[in-house]
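Since every read-out is calculated from the coordinates, none of them should be taken as a lab result. If you're wondering where the values come from, they're calculated on a predicted model, not measured in any experiment. Cβ atoms are built from the backbone, for glycine too; each structure is taken alone.
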Structure I
Amino acid sequence: MAVTLKDVAERAGVSRSAVSRAYTGGASVAKNTRRKIEKAAKELGYSPNVLASSLTTGRTKLIGLVSNNFHNPIFLQVFDQFTKGLQERGLRPLLVNLSDEVDPENSVRMLRAYSVDAVIVASSTLPESFAEGFRDAGVPVVHSFGRHVASPKVNVLGIDNIEAGRIAARTLIARSYTALGFMGGPASATSTQDRHKGFTDEIGKNPGITLTSSFATAYSFDAGRTQMQNLLQDRPAEAYFCGDDVLSIGALSAIQSAGLRVPDDIGLLGLNDMEMAGWENINLTTISNPLKQIVASSVELVENMLTDTQRTPEARLFACHVVERGTLRPLPS
């Protein structure tokens, strides 16, 4: 038989309401009474029913964690950090796979049915309007890895993808590449659009540099490999900014399968600095995306929003930088 609140109360010699208050955040319980309850609970192996306590507190401590790109291994790292960060604060993640959805209506309906206390939208590709759909439904929301805007309607955290594109262009030009390629993710993705804009704008400042642009169907290994196979059928560029590590790794596979070498024949530059990028057989030169800092800051914001629902939305911007490895020619000495 499961140990009940009543059993703990009888063992501790206190009322059931005292036990209930001891497991309700912010409730007042005398220190001596709390010690008796904790001792009795430990002896009996009692764990409070968090769902039952939510009926009293009005809080489920459930946080919806919503994303739309489970094909990209980077999100395994992201979800690992999010779940750990939330659980350390006594919050419980509820994972939602959007697949190809871009309308928040179904997700809002489902997460409201579960009475989530807040939502984290973890996506670099969804438009601002998606996270705003939760705000409009009265659900506190944070958009992690979202598109940077000066005056956001919801909390947005991430890198400046336009500046990341500029960094990529300067990195390739500094290595004396003159025929450059942009191989991005889906053209509809906000991250692709912004990285492409920064890249092309910076190259436009440098006469004599040629540029070709192409877009993969998804941020995935297979899409990156397929897109590079298509590019290799014509005259490929000297180096590509692939706009994402997993696309870069797919492109690397296609180049090697064609009997070409990286970086001797074609250079590659990724973005994210996912764990796999540092593997010895990949050794990808990339632009870091400070995932841990963004996740930690997102969790902190969510926790604060639960107690201060009138917080003004803010945009938190995180710096990125080049991580030198082995898929680009070295800088001229």
Structure II
Amino acid sequence: MDAEDQVIRYAERDGASIAWAAVGDGPPLVIGGWWSSHLELDWRNVRFRRFTGALARHRTVIRYDRPGAGVSDRRGLPARTLDEELATLEALVDEAAPGRISLFGASSGSGVASSYAARHPDRVDRLVLYGSYARGVDLAPPAAREAMLSIIEQHWGLGSRVLGDLFLPGATADERAEFVEFQRRSASREVALASLRAVYDFDSTGHLGDVLAPTLVLHRRNDRAIPFALGKDVARRIRNARFVALEGDDHFPWRGDADAVVHETLAFLGVPVDPVQAPRAATRAELTDREREVLRLVALGRTDAEIATQLVLSTHTVHRHIANIRTKLDVPSRTAAAAWALRNEVI
């Protein structure tokens, strides 16, 4: 899928525009509610497009930006309560997907997705929650929450870097820098502060017991942003929910073993999938000659500075090559890329 594949449209709620986009074919699968999103910038992310594209081969994937952020109306602040978030999702679904839908609620979007399922049981046939939590106050101790809010309020640049370390534990320096830039372009300091405060204030305990739709709860065991135990707690609160533990520490579903998230989601939605769907391995041909040179030196234990000197490149260019290599190989770390090189006789 190319960046041009999506067309952004707009719905309205209380005079504010809600940007949304749909890609793919099949019954609608609505994804949204992220505390930070940007339809255009997300779509330029190779990992994000690959993840969304895998779902879009079987479902019409509908995504949206909340008012105040992304390419939605930027004149005001985002929703402060779950009821306000729900009103946004209701307006979006009425515009983009009249009829029955499936919902994929991830991270802070899990609260509004489960709220919609509880409030509109006739509209939701399946609910998938990933990296979810029931109460925002359980995400971190009070002092830690206040410190995070204070950092964002006083210095959004520093706050975005701290969040980058939290959300992207295995990322390269370039990937973190890109995510910092993404956050700052997605939302102003005021919007980021209000959004994170709302994340901490959200409480889904009052409606999770009312969810009737078949529900799948996915959570990575070592998720640093939302503890594993909080996902299990959500599954316990929803009748007959199925809980699946995934390996890894990446919070975003399109990073790490994204294929496992896609596989479990599609199987739950009733799409025929192979019992075991291993991550696709890149071939030697997919790496450029320069990337193979860089990968060979990585596997030999060279530092970025040493690689830059040997190949007469800047360290920034070496960083970029390694990031591209990891994306093509779909591996979570530099070490994993080196292991791939050894297995595939790149040295």
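Once FRET efficiency 1/(1 + (r/R0)^6) of positions 268 and 292 (r between Cβ atoms, R0 = 41 Å, to 0.05) is calculated for all of I, II, which comes out largest? Don't skip to the end; give the middle numbers.
Numbers: I: 0.95; II: 0.60.
Ranking I, II on FRET efficiency 1/(1 + (r/R0)^6) of positions 268 and 292 (r between Cβ atoms, R0 = 41 Å, to 0.05), first place is I.
Across the set I, II, distance in nm of label points 7 Å out along Cα→Cβ at positions 44 and 164 reaches its highest value in structure I.
Say we calculate distance in nm of label points 7 Å out along Cα→Cβ at positions 76 and 156 for every structure; which of I, II gives the highest result?
Working: I: 3.1; II: 1.9.
Once distance in nm of label points 7 Å out along Cα→Cβ at positions 76 and 156 is worked out for each structure, I has the highest.
For the structures shown (I, II), FRET efficiency 1/(1 + (r/R0)^6) of positions 28 and 180 (r between Cβ atoms, R0 = 35 Å, to 0.05) is largest in II. Each of I, II could give Rg and Dmax of the Cα atoms in Å, for residues 124-259 alone, but the derived value 16.6, 55 comes from I. Between I, II, which one scores greatest on mean count of other Cβ atoms within 10 Å over residues 212-219? With respect to mean count of other Cβ atoms within 10 Å over residues 212-219, the highest-scoring structure among I, II is II.
For percent of Cα pairs over 34 Å apart, which of I, II scores largest? Walk me through the numbers before you get to the answer.
Working: I: 37; II: 25.
Between I, II, the highest calculated value is found for I.
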